[in-house]
1. Tell me which structure, out of 1, 2, gives 2, 11, 20, 20, 17, 12, 9, 5, 3, 1, 0 once P(r) over Cα pairs in 5 Å bins from 0, in percent, for residues 110-221 alone is calculated.
2. Given -0.47, -0.59, -1.02, -1.18 as the derived value for log10 I(q)/I(0) by the Debye sum over Cα atoms at q = 0.14, 0.16, 0.25, 0.30 Å⁻¹, for residues 126-173 alone, which of the supplied structures 1, 2 does it correspond to?
3. Once mean count of other Cβ atoms within 10 Å over residues 54-61 is calculated for all of 1, 2, which comes out largest?
4. Upon calculation of helix-only ellipticity at 222 nm (-39500 (n - 2.57) for each DSSP H run of 4 or more, over all residues; to 500) from the atomic coordinates, which of the structures 1, 2 produces -10000?
5. Any idea which of 1, 2 comes out highest on mean projected area of the Cα convex hull in nm²?
6. For distance in nm of label points 7 Å out along Cα→Cβ at positions 134 and 182, which of the structures 1, 2 scores highest?
7. Assign the value 0.60, calculated as FRET efficiency 1/(1 + (r/R0)^6) of positions 206 and 270 (r between Cβ atoms, R0 = 41 Å, to 0.05), to the correct structure from 1, 2.
8. Assign the value 19, calculated as relative contact order in percent (Cα under 8 Å, 6 or more apart), to the correct structure from 1, 2.
Structure 1
């Protein structure tokens with residue numbers, strides 16, 4: 001019924017249920033596993049999209065220029081949650097449904113955030129790398145128990161982080177523009193101000209989207225508002241962080257460590273200054289990369305794309321219009 005371009009990675013193996021589902025519904029799936037991530041440049045999309053009815057995408061950029069090149073495209077589904085690589089207003093203008101998969105990869109990202117905290121507090125990665133070089137350097141780490149973790153944002157991922165950290169006997173505080181007091185109470189989380197979360201947390205974890213207004217929200221001034229000797233975790237979006245400022249506060253010792261999964265420019269170059277900044281763990285935007293999340297995200301987006309191509313409306317519709 002429709003031609004679906006897929007640029008999400010591992011679609012032929014980790015997303016086999018979704019792949020088979022789309023085929024069974026009569027669609028043609030166009031997927032090239034040899035392509036690196038992100039898969040398509042703007043010029044390549046302009047060549048491909050005139051013959052495409054829907055797209056399931058990773059980090060490919062869908063701009064006004066891309067949307068204007070085709071009248072056939074009906075839906076763009078983000079393989080995940082964040083849609084900052086899609087121009088939502090341009091999509092709406094061209095009558096294209098923008099879809100995402102809320103909640104489907106939340107647990108995977110939450111587990112990585114907690115993993116960062118444990119690794120940083122006990123310096124697991126640096127100690128392992130030292131041992132590989134023949135060393136036997138023992139360090140005095142920090143325990144999570146009794147510490148305060150601050151969550152900037154209290155959406156699905158942050159709530160799962162809070163649920164997991166309560167088992168470590170941590171004090172969890174959070175700030176959100178649209179606070180859910182009922183969910184906070186259920187999880188034993190105290191909702192408070194932005195200022196308190198930034199200034200009083202031993203571990204500060206970002207769980208907010210990237211917007212024009214909060215670009216480089218964490219600059220030198222903001223980092224120095226954080227508690228001296230605290231840890232900084234970003235599994236959200238790279239654009240929230242001024243990396244030059246982060247390197248400076250890590251090298252000066254103001255921050256004790258940082259765990260980063262998202263970067264303003266991806267991939268990072270091997271000589272990026274962050275790698276020499278001290279107690280830092282970087283992962284290549286891999287927060288959602290689990291077998292379980294691939295299964296859930298792929299099926300959610302596949303079902304919504306199928307609904308659109310058969311004349312219906314998707315459940316996870318981001319750029320709603322009347």
Structure 2
């Protein structure tokens with residue numbers, strides 16, 4: 001009985017030892033992604049341990065991938081000292097080189113980091129347009145300390161043009177990239193959401209916020225919602241076209257030839273009469289009105305639709321004299 005008990009314990013320990021070795025056996029990965037120029041045992045195998053940093057193959061070119069025989073990987077790993085390296089049932093391993101894709105968007109972002117400090121226009125974004133052609137595809141080495149480095153940047157404040165020179169890490173070598181274009185602030189202003197005819201009153205639903213390059217707003221001050229809402233168009237306007245103060249005016253409340261109510265005010269005394277407007281007028285404008293009976297002309301201030309007020313003492317006296325005749 002004791003022999004059987006010892007044998008059972010020995011078998012149990014043997015099984016445990018075998019399971020531990022099996023679990024410690026390195027496993028070959030089917031997919032491998034590396035950033036550097038070499039593919040190591042640790043890249044290929046999980047559980048590589050102290051042998052992980054030993055290189056086995058060169059990496060593919062930047063931004064590319066390729067297949068390698070699993071048997072060849074296992075043989076090289078064994079030759080490097082990993083005696084228990086196997087194919088883990090794989091026929092091939094796919095190896096890709098993780099790289100930084102340098103496209104126009106990336107270059108613009110890099111430029112904006114520097115140009116936004118040089119071109120200062122409070123509260124506005126920067127528009128960068130690249131006119132030079134970028135080589136594509138263009139990849140930088142992610143394992144480099146600085147995959148893409150800006151070497152030089154010049155910007156002309158007058159014509160907004162810039163020129164820049166980048167250094168691109170390409171593994172064991174470096175390449176340069178020249179870039180040129182235009183960089184300028186974007187001004188935030190309002191535009192119409194739909195076409196409107198001359199004389200239209202602008203409502204909330206007619207307005208939208210847009211961003212416009214500074215060069216397209218020369219001599220035209222940008223507007224806010226509050227500036228444009230409730231105003232009247234001086235001319236017909238298309239949608240999505242930036243509005244300026246030259247395009248809008250206060251709504252016309254008095255029209256030429258229209259019969260208007262004239263209000264006379266002075267020292268608590270108030271009289272009203274009817275007159276003919278001799279010009280168009282918006283709120284607060286001074287327009288000339290004519291008394292249809294006496295043909296007398298007066299300047300009056302527009303205070304509402306078809307309403308004007310005459311507040312001068314002389315005008316009030318004139319009106320009282322007419323009333324007593």
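Laboratory data are not the source of any read-out in this text; all were calculated from the coordinates shown. This structure is a prediction, so every number in the text was calculated from the model and none was measured. Cβ atoms are built from the backbone, for glycine too; each structure is taken alone.
1. Working: 1: 2, 11, 20, 20, 17, 12, 9, 5, 3, 1, 0; 2: 2, 10, 16, 16, 14, 11, 10, 8, 6, 4, 3, 1, 1, 0.
Of the options listed, only 1 reproduces it.
2. Numbers: 1: -0.53, -0.61, -0.82, -1.04; 2: -0.47, -0.59, -1.02, -1.18.
Source structure for this number: 2.
3. Working: 1: 22.8; 2: 17.8.
For this comparison of mean count of other Cβ atoms within 10 Å over residues 54-61, the top structure is 1.
4. Values: 1: -10000; 2: -6500.
Source structure: 1.
5. On the way: 1: 17.8; 2: 36.0.
Largest calculated value belongs to 2.
6. Numbers: 1: 6.3; 2: 1.9.
Greatest value across 1, 2: structure 1.
7. 2
8. Working: 1: 19; 2: 9.
Going label by label, the one that fits is 1.
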